[in-house]
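Several structures are given next for inspection.
What follows draws every value from the coordinates through simple rules; no lab data is involved. Quick caveat, the model's predicted, so the values are computed rather than measured. Cβ atoms are built from the backbone, for glycine too; each structure is taken alone.
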Structure P
Amino acid sequence: MNRLSGKNIIITGATSGIGRAAAYQFCELGANLFLTGRRAERLDEIKSDLLKTNPDSEINTYTFDLADRSACNHFVESINCDIDILINNAGLALGKDAVYELDRSDIDQMFAVNVQGLLELTRLISPQMKARNVGHIINVGSTAGHEAYAGGVVYCATKHAVKAITESTKKDLHGSEVRVSMVSPGMVETEFSNVRFKGDNEKAESVYKGFKPLTADDIAEIIVFIANRPEHVNIMDTIIYPVSQSSPTMVYRDE
């Protein structure tokens, strides 16, 4: 059953990876999309491509940095309709340095996007959902939010924060019909590792060698499933690994 047709959905970080895949899958189900990202050209390409196969869809694109709170406010103020689903997908990891070797700018950027940006949009969108007594907030977390690992002190901290924000938001909205969910993927082959290793493609490719990782479409499919449940059903979290992975650091690779 399609319960998503005509729904107004915000997807942050929609220029690539999970966000982009989710945009395509929600569009196929007739949703109206509000896509955000920092790369205007990418957003324009995605919008054009979506409209080729779904010409009746409403696709809106917004180019700004989630770390910019005033830009977040301007974005929300520019939307002239109620939002049914907020998908806080944007996030990144930078480096795998030990805590005693961390770059201060990497720390600031990860917290600004992964935590502060997610919180800012949730703070701005949740009041209208509460007032209408309907809506759904879906946060994209990580298995790093369930188990920390060496070399991931900041990224793991931000994703532990996303888990805490998700749980606290559900409790803040207790008694309302607003749903709050999270997805926690393991290793997904997207631009994630290219960003983490700052354009070192060899390092990025080595992350996924010797096993079959998850794809962006795999996770998008689960996000759509969560969003498409009956309104009295709230899936709080899903932990998703490729079959070759058993924890953030345990991956079985073919020789």
Structure Q
Amino acid sequence: MSDFLTVRVPGRRDDRGKTVPELVGEQRYRDAVQQLWPQLIADTYDEPAPPEGFGNADRPAGPFAPISRRRILPRYFSDRGELLGILRGLIDTMFGGAAADAGKPTWCEKTPFNLLCMDFLWELVPEATIVHIKRHPVSVLASHLAQPWAPPTVEGALAYLKPIYHRWLTWKNTADLTGRRYIEVRAEDLAADWPGQRRALFARLDVDDFATSSTFQSHKLTNRNGQFDEETRAFIEEALGEVIPAMGYEW
């Protein structure tokens, strides 16, 4: 968790070139993370860690003094709600504080894989609304081929995406969404009439409508339609045969 909060998150930039600390305030982020550790740690101590190498009882392995490593004892939480409260405090401090500074009543965090953690997110933030914006799976695969972090071949992208789709569909077919604040909408529908679809979406979110600087545009969703030749597209559609209709699309 330390590596995640102090190395991975601060070192990753979004599509605008921003890191999370830059978005919420670097001092706020550092303070929130620093305040988290005493709430999660029961104790720390130094464990002797002599240098590796050949040696015996009366002869050290090398000319260096024995070293030690810091050991961390995590707290045990018999009440899961107490741990969730601590983690929610971290989120409220970071994102809630940034929203308040900007004069905003709420905030939105966009990470696609959040969709696979919805039960935990609702446990952490029960009042949260999760918006699932879908896109045709073939277009999703085409888009992945242009990403530096995704497999560069059709076969590789299929191997990457199919388990994700299957995991999501398995969860959705067994989950009870009764009373959950969950909204599902197609990106293609948003792009076909962004002002109208935006008003409808914002109404479902209980937020006031306003003209956003970013919009859904049809040409950006269809610009990869001709990326595959007929044979390749047929191969992809066959591979995603169950996924495409399950996601609400046609071949």
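Given a value of 2, 7, 15, 18, 18, 17, 13, 7, 3, 1, 0 for P(r) over Cα pairs in 5 Å bins from 0, in percent, for residues 98-241 alone, point me to the structure among P, Q it was derived from. Considering all the candidates, the number was obtained from Q. If you line up P, Q by mean count of other Cβ atoms within 10 Å over residues 10-17, the top spot, with the largest value, goes to P. Could you tell me which structure in P, Q was used to calculate mean count of other Cβ atoms within 10 Å over residues 2-9 as 15.9? Here the read-out was taken from P. Looking at structures P, Q, which one was distance in nm of label points 7 Å out along Cα→Cβ at positions 82 and 226 calculated from, given that it came out as 6.4? Traced to structure Q. For semi-axes √(5λ) of the Cα gyration tensor in Å, the calculated result is 42, 27, 19, so let me know which of P, Q that is. It must be structure Q, since only it matches.
Which of P, Q yields 1.1 for distance in nm of label points 7 Å out along Cα→Cβ at positions 42 and 90, as computed? Write out the running numbers ahead of the final one.
Working: P: 1.1; Q: 1.9.
Computing distance in nm of label points 7 Å out along Cα→Cβ at positions 42 and 90 on every structure in P, Q gives 1.1 only for P.
Identify the structure, out of P, Q, from whose coordinates relative contact order in percent (Cα under 8 Å, 6 or more apart) was calculated to give 14. Source structure for this number: Q.
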